[in-house]
Structure 1
Amino acid sequence: MLKLSEEEKALIRKLIYDVEEALSVLEHYVKAGIGGLSDAYAVRYALIQIVESLATVASRMAETYGTVVEGYVEAMRFLVRVNIVKPELGEKLVRLARLRNLLVHRYWVVDDNRVLKEARENGVETIREVLRNIRRLIEE
């Protein structure tokens with residue numbers, strides 16, 4: 001069972017808020033599309049912020065289980081291992097974590113249409129469901 005201190009819960013609530021703020025930016029561009037380079041940068045940054053905040057949440061939770069997660073992909077997989085999210089949802093999170101890595105490390109020339117497509121198909125609803133699960137867990 002997950003035992004979080006009130007201080008840890010407060011941090012997780014703040015991280016949830018950060019995710020929600022970035023998610024609102026992402027949702028805007030998912031609906032409106034990317035009109036220029038500044039829009040593309042906003043989408044990229046929102047995805048990076050979302051993944052990094054969720055990974056920090058996973059890392060804090062992992063500490064309560066006496067384990068350490070290393071990297072964004074492993075952090076998303078941890079959420080599946082401890083049944084915070086279902087495997088299908090976890091795979092979508094893993095794809096978002098890999099997308100974050102590609103954006104940050106620029107392993108390929110960034111195709112912003114691909115980034116937006118990924119956000120549409122695996123991003124917005126996935127993130128909303130994860131946030132619901134995390135909230136439910138910390139409010140128990």
Structure 2
Amino acid sequence: MINRNIWNELPKAAIEPLSIEILELEKNKSTYKLERQFCFSKDFIGFKGHFPNNPVVPGVVQISCVRYMCSLFFNKLLHISKIYKVKFIRIITPGQIFKVSTIVKKQPDYIEANFTINLFDIKDYSNHKETKDNLISKGIIYMI
């Protein structure tokens with residue numbers, strides 16, 4: 001379970017409004033695309049102990065960013081019931097901007113979030129593309 005202090009810090013790291021795109025609307029299941037950028041400063045509590053003199057954003061914080069976005073969207077605190085096929089490919093260091101993109105499928109009994117997290121190059125904003133070269137992590141999270 002994520003430390004409450006870290007959960008409370010997530011809004012401070014969110015640097016743009018939540019972007020929402022409706023992909024499919026049905027009576028009992030709908031699909032949405034959610035996107036948001038995050039950036040954690042060097043004094044972020046999640047860096048304590050992870051790792052001394054070489055801080056990186058922990059995987060649990062990356063997953064929590066997805067949960068946070070979905071909780072905001074559905075206007076309720078969601079709880080992770082299953083984490084599936086999550087891969088952490090690159091690290092995120094303090095001050096790096098990253099974009100969380102997730103395809104969210106609302107089912108009658110659960111929410112499925114298929115996510116990717118990519119480094120975001122603020123210098124080349126107009127040309128930003130998600131590629132395997134800037135992929136940080138990806139996976140599927142189930143929440144209730």
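Each value in this text was obtained by applying a stated rule to the coordinates, not by laboratory testing. Source: prediction; values computed, not measured. Cβ atoms are built from the backbone, for glycine too; each structure is taken alone.
The table below gives the values:
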{"quantity": "Ranking 1, 2 by Rg/Rh (Cα atoms, Kirkwood Rh), for residues 31-110 alone, the structure that comes out highest", "calculated": "1"}
{"quantity": "Structure (1, 2) behind the derived value -26000 of helix-only ellipticity at 222 nm (-39500 (n - 2.57) for each DSSP H run of 4 or more, over all residues; to 500)", "calculated": "1"}
{"quantity": "Origin of the derived value 3.6 (distance in nm of label points 7 Å out along Cα→Cβ at positions 7 and 47; candidates 1, 2)", "calculated": "1"}
